[in-house]
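Read the figures in this text as sums done on the coordinates, not as results from a lab. A quick note: this is a predicted structure, and the numbers were derived from the prediction, not measured. Cβ atoms are built from the backbone, for glycine too; each structure is taken alone.
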Structure I
Amino acid sequence: MLIDSHCHLEYEGLVEDQHGVLARAREAGIGGFLNISTRQREWDRVIGTAARENDVWASVGIHPHEADQHADLGAAALLERAAHAKVIGIGETGLDYYYDKSDRDTQQALFRTHIGVARETGLPLIVHTRDAEDDTARIIGEEMGKGAFPALIHCFTASADFAGKMLDLGLTISLSGIVTFKNAKDLQAIAAELPEDRILVETDSPFLAPVPHRGKPCEPAYTADTARFVAELRGIAPERLAEVTTRNFHVLFRKASG
């Protein structure tokens, strides 16, 4: 069994056939799904799907692209929703300087708000970072100094140096279909060497379909393709990779096992 540790089941491309999407994924051996929110207005739908489907969990958070529209969001709103039985993570949150769709100071402030909620609840922080390695590492390091919190870097595409810093701080690293791309040699080298107890797999669907599905909307079923590729990189059987990543998911997202 595999777990898709990051998918957007309410997004266009999946939500229109959500029942079929989940059925195809289950048939492909995907036994769990973390349905990620990116805006406050999505929270009800994301949690509703998780409440309806036994093998789906939810997160609550604000993507850095949406920071300007949620600049006044306080910890209380996140804490209230995080109390739901099926909400097991905080995010996705973080920094995105590639598109700069929100003010960088606002992104950073909201990131720290999410970190505080992760620390208070014990729920893992789901971090998005793009072209913001230095500030992401600095903020996580500063905040860890105030008190530890569980966290992961989702859809990892950063440098080996950044990976090392995150691992040193206790974070887990999640690999998406990007690792299967022909031009992802540096990422493939990192994926091959990640500690066994710090690795997850995800789709980030409906984005970033792995080989051999490039050009199609991504689905959670394609977690299996990414996992097979990562297993080959690491020289282990796909069944072993599934066992390892599923165990890691439940160790990190402890509430999922409750």
Structure II
Amino acid sequence: MRFIKMQGLGNDYVYLDCTKSVPGDLPGLARVISDRHFGVGSDGLICVCPSDKADFQMKMFNADGSQGEMCGNGIRCVGKLVYDRGLTDKTELTVETLAGIKTLELHTQGGRVTAVTVDMGVPVPEEPRTVTCQGKEYRGRPVSMGNPHIVFPVTSVKDFNLQIHAPLSIPNPAFPSGVNVEIMEVLDPGHLRMRVWERGSGETLACGTGACATLVAAVLEGLAERSATVRLLGGDLEIRWDEDDGHVYMTGPAVTVFEGEWPDTEFQGGN
């Protein structure tokens, strides 16, 4: 089974071209192949599949085998994969996800995709909520980008112990399905810094949907402009919350790391 390792700002996934066949037990495969000691090593598994609603379908699984609704860094790499591999010659295409159909604009150089702008859709923010973690109260703003987030302003993302909020990522009384957690530091109205604890994966170097949620939360709190650079551990994303259509647009890189062949015959069969 051939695979491609790709990353967007260090948010890395193993990709499978499933346009012709799909391996069985994708959650099990995600757990095994994502292991950084016994597998390929990644934040999860993403399958590029056919779609009867869009140009392609993205099926995304976290490292623990749970299926995710959407991944901003992951979908940029999907755009690069399908273009660079000749599965499409379009530079504007649509991708079906569990969070809806997303439109991608591919930025190419020398016949290869170097960056992708994704229409992430209309965010669904909620009023700020106070949650209790390790006996202390924290005020954050929930924002859905098709998947759930809560954004906490902090003085310094470098010095904050993000693991304090880790229990929120699993089902809990405040968030029955768990939630992705972002901590946000405002450098100035056009520059934000963030770290993220993702459901099913723990802390990762970047999260595209989380960066979008962070900008939305910062704007609603009166802390940022509607267009800003969001600095993550793995690099920068350009995020814009359009005032006219209400959509959030994310622009960032997509990189192929290496290709390989997975030898475990347990996951060779298609379905």
The highest value of FRET efficiency 1/(1 + (r/R0)^6) of positions 105 and 129 (r between Cβ atoms, R0 = 25 Å, to 0.05) among the shown structures I, II is in I
helix-only ellipticity at 222 nm (-39500 (n - 2.57) for each DSSP H run of 4 or more, over all residues; to 500) derived as -12500 - corresponding label from I, II | I
Supply the structure label, taken from I, II, corresponding to distance in nm of label points 7 Å out along Cα→Cβ at positions 1 and 193 with the calculated value 3.4.
-> I
From I, II, which structure was Rg and Dmax of the Cα atoms in Å = 16.7, 48 calculated on?
-> I
